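What follows is a set of structures to go through.
Throughout, read-outs are computed from the coordinates displayed, never taken from laboratory work. Only a predicted model underlies this, so the values are computations on that prediction, with no experimental measurement involved. Cβ atoms are built from the backbone, for glycine too; each structure is taken alone.
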Structure P
C-alpha cells in the first residue's frame, strides 16, 4: 500500500464521497505525551481513558 501517510490519504479520499463520515485523527484523541504510551506506540490504561473521553466529546459535538 505504501507509507502510512499514503494509506491515511487514501482512506480520507475514499471517505470524502460520503459527507456523513467524519474522519478523526488519533492525534485528536490522545495528546502527544510519551508518559501515556507503554512502548512509544501503544497507550497505557490512562491513555485509553483519554482516547475514550475525547471520542465521546467529539461524538457529542457531532
Structure Q
C-alpha cells in the first residue's frame, strides 16, 4: 500500500515474521525508493545517547 505511493514506512519489531516476507518488503522498498525501518524505541532513550557518547566520542573504553 505505502511503497508504491512513495510513502516511507516505519514498523515495530519484528520487521517481519519470516525471511520471505522481509525480502518482499525490502524489494518493495528498493523498487519504490522508500525508507523501510524498524522502530527500536530504546534508541531514543537518554541512557543510550550517553552510552554512545562515552564509547564513540569520549573513547573511554578504547576503539570498538
Structure R
C-alpha cells in the first residue's frame, strides 16, 4: 500500500542562494534524496542545463525521477 505525502525541502532558499544556478549550467547532486532541491535547480538551469543525481537509496532515486 502506497501513501501520499508532501515533501518540503529543508533550507531550499539558502541552498539556491549559495549555488546560484544559472541557465545552461551542469550540476552534481550526490545526495538527491526526494529531489526537492534538484527540481528547483533544474527549473533555474533551463532546457540546456543538466543535473547528475546520485543517492545510496534506490527508492529515493525512483521518487526523485518521478518528480
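Here helix-only ellipticity at 222 nm (-39500 (n - 2.57) for each DSSP H run of 4 or more, over all residues; to 500) was derived from just one of the structures P, Q, R, and that gives -16000; the source is P.
One of P, Q, R was used to calculate P(r) over Cα pairs in 5 Å bins from 0, in percent, giving 4, 16, 17, 16, 12, 10, 14, 9, 2, 0; which? If you can, show how the numbers build up before the last one.
Values: P: 3, 16, 20, 17, 20, 16, 6, 1; Q: 4, 16, 17, 16, 12, 10, 14, 9, 2, 0; R: 4, 17, 27, 25, 17, 7, 3, 1.
Going label by label, the one that fits is Q.
So distance in nm of label points 7 Å out along Cα→Cβ at positions 29 and 53, computed for just one structure, reads 2.9; which one of P, Q, R is that? Structure of origin is Q.
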